[in-house]
Structure P
């Protein structure tokens with residue numbers, strides 16, 4: 001496993017309000033908000049040969065991304081039929097894209113108050129200083 005890849009994903013996920021990390025199924029880091037999973041890291045899941053992010057996606061996004069770039073995106077087992085998206089992290093990774101997908105998954109999972117906190121943080125970061 002490349003610890004740098006997991007480390008970058010971890011930093012993105014844990015920067016979100018109330019986000020926590022929990023190992024599940026013996027070895028897979030999952031990222032949660034109020035104990036609801038919004039992202040998972042998998043390294044060679046059932047010997048599939050991939051290092052990947054699994055995350056929730058808005059309706060239609062999974063089909064669009066998997067259809068446009070099947071070498072990067074895939075339908076993950078177990079949760080794919082619920083619209084979750086898989087993204088390979090074992091090649092060239094666009095970390096801005098990862099952050100965007102993780103944030104969208106978080107927004108689909110988190111309670112309204114946590115999403116409002118995320119929006120407040122984003123608004124504060126966008127405001128010009130004195």
Structure Q
């Protein structure tokens with residue numbers, strides 16, 4: 001199995017349990033959407049000859065800069081969406097999937113409507129008890 005296929009399998013495990021998240025190709029890349037409209041994250045493979053598998057995900061203000069500065073071998077400012085604070089995560093070098101899951105969850109809480117955020121939080125509260 002290629003690193004892209006393994007990464008897509010892991011992302012499906014992370015994204016599909018989130019309320020009203022679906023997957024489809026967008027601009028040639030597997031992309032996860034909230035309610036079929038709002039982009040949650042995108043998996044790129046060899047984007048414009050980059051020769052790697054990477055996740056692009058929105059991040060809270062300032063996080064992109066912190067991650068890229070602290071670990072430039074793992075994180076990068078992706079083209080097209082980097083100016084909006086999205087962060088790129090290289091996934092073909094033994095990624096920390098718990099960290100990726102936390103980033104995707106944070107992105108979900110940023111982009112999902114309030115009703116879905118509340119639903120996720122109540123489901124999470126139910127898991128704890």
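No lab work stands behind these numbers, since they all come straight from the coordinates. Computed from a predicted model, the values in this text were never measured in an experiment. Cβ atoms are built from the backbone, for glycine too; each structure is taken alone.
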Requested in this report: Have a look at P, Q and say which one yields 14.8, 54 for Rg and Dmax of the Cα atoms in Å, as calculated.
Outcome: P
Report summary line: One of P, Q was used to calculate distance in nm of label points 7 Å out along Cα→Cβ at positions 45 and 109, yielding 3.2; that structure is Q
Report task. Output the label of whichever structure in P, Q has the greatest value of Cα Rg over 2.2 N^0.38 Å, for residues 29-76 alone. Result -> Q
Query - distance in nm of label points 7 Å out along Cα→Cβ at positions 93 and 117 - highest-scoring structure of P, Q - result: Q
